[in-house]
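Have a look at these structures, which come just after this line.
Since every read-out is calculated from the coordinates, none of them should be taken as a lab result. It should be emphasised that the depicted structure is a prediction, and the values quoted were computed from it without experimental measurement. Cβ atoms are built from the backbone, for glycine too; each structure is taken alone.
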Structure I
Amino acid sequence: MDFLTIIGIVVAFGAILGGNILDGGHTSSLIQLTAFVIVMGGTLGAVMVQSQMSIFFRALGMIRWAVFPPKLEPEAAIERIVNWSNIARKEGLLGLEAIAEDEKDIFARKGLQLLVDGSEPEIIRSILEVEVSAKEHTDTEAAKVYEAFGSYCPTIGIIGAVMGLIHVMNNLSDPSKLGSGIATAFVATIYGIGLANLLFLPLANKFKFLVHKQSQFRDMVIEGVIAIAEGENPRNIESKLQGYLN
């Protein structure tokens, strides 16, 4: 679990709310259902218009990464790759067939299967790199969905503010209705700017970083599989892959 995300969100929103209280404000004054509906509904609609359906739903599935990022465990992966190398040197590449069937990582399993099938190192690299590139592109586009949320949110907040001011102008003759209109106007702006900069944009950057780390991990697996295919010494393979830990 990534506690830093949870702590960061609590600190960010806590600082805003705490500052409001210290300045003599009331938290209830920042709770405006109308403003929230305008900002979130408008932003969601704009993002849906921009996005492809598959990318949009992929982005929704990535939200769990904020707290539960993918477990890569590169040290354990290096240990497994070195073990595969030792088995290949002793039993030949066919000795990896049983290991390939039991391997939980789908990407590593594919690499092992290519080894067992006797594919040339260049062919193995080509096949696996295409998969890495395609996966990275899809996940990066999904992470950019949260960038889109952060980009549209402040603008929709301004729209909410203008709508609130229009409501105020239409009710200048009735002072009892001025307060709600002004509150909606300013709170909508706060929602738009706050959600963009305290939530959506940080999440987008975190997700892009995690996508990059996954690609690095898969690149490491590729290098390990290729080294096995080329018959490199297990110790040399380990030394080479250790560089990915830095």
Structure II
Amino acid sequence: MNRKTDFRERRDKVLGIVVGQYIKTVSPISSALISEEFHLDLSPATIRNILAELEEMGYLTHPHTSAGRVPTQTGYRYYVDHLMQEIELLEEEKRRIRSEYVRRVTELETLLERASAFVADLTHYTSIISVDGSDQKIFLKGTGNVPGYPEFHDLRKIRDILEILEEKERILEVINRNLRKKVEIYIGHEIACANIESCSLAISQFTTEKGATGRIAVLGPTRMDYERVVGTLEFISGLLEGKR
């Protein structure tokens, strides 16, 4: 392994730790915490240098009141593209959802209403399901989670997000876009909707066993638990398609 590759791997490791810990704690991550908690076989000075390098590259920033770092939208993008590992839901969660999902569900509307509730419950974010057709219907659950995001102290920001979620045409415009992957993730400004540029959006497509098609999406803060969101969308999409 050459020095360039070695440094990139160490840098990726440190960035992955910062993003992962910030998602969990919503607190800036310091070099001391990384050194004490993660046993990387790196000196505190080396960790500080790597953090400084990551900040210089635009992946991290630091609040003026703290020595710790937080991820930027660019940092989250790199994490999603290169560092994130897909996780599966717990078997207990899957069993519960399957049993509730199949219980007396015969109508498409009931099916999608229930699926939307599952996604919001599993992720603790807002779930959006749209059905393709002349009169596209939207199933929206978890809007009550928005005021509880610790980073959204600004009431105007919360109001802006909730207002967008109430506008059917805007929501459809946001989630009905061409997807290149099974689950496509848009971070911050990539959503291209000014009122929710402090959020991230994950979108997946589905086709039910009866042939109905649509989109299933999760809207949350940029500090989204991306791994759990992707795992949830893939499981619920598969359930809708009769593959789970």
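Couple of notes before you dig in:
- Winner on distance in nm of label points 7 Å out along Cα→Cβ at positions 55 and 111 once structures I, II are ranked, highest first: II
- Computing semi-axes √(5λ) of the Cα gyration tensor in Å across structures I, II gives 36, 20, 16 for structure II.
- Top of I, II by mean count of other Cβ atoms within 10 Å over residues 47-54, largest first: II
- Among I, II, structure where relative contact order in percent (Cα under 8 Å, 6 or more apart) as derived comes to 31: I
- Entry that produces 0.00 once FRET efficiency 1/(1 + (r/R0)^6) of positions 119 and 159 (r between Cβ atoms, R0 = 25 Å, to 0.05) is calculated, selected from I, II: I
- Parent structure of the calculated result 9.9, given that mean count of other Cβ atoms within 10 Å over residues 23-30 is the read-out and I, II the choices: I
- Origin of the derived value -14500 (helix-only ellipticity at 222 nm (-39500 (n - 2.57) for each DSSP H run of 4 or more, over all residues; to 500); candidates I, II): II
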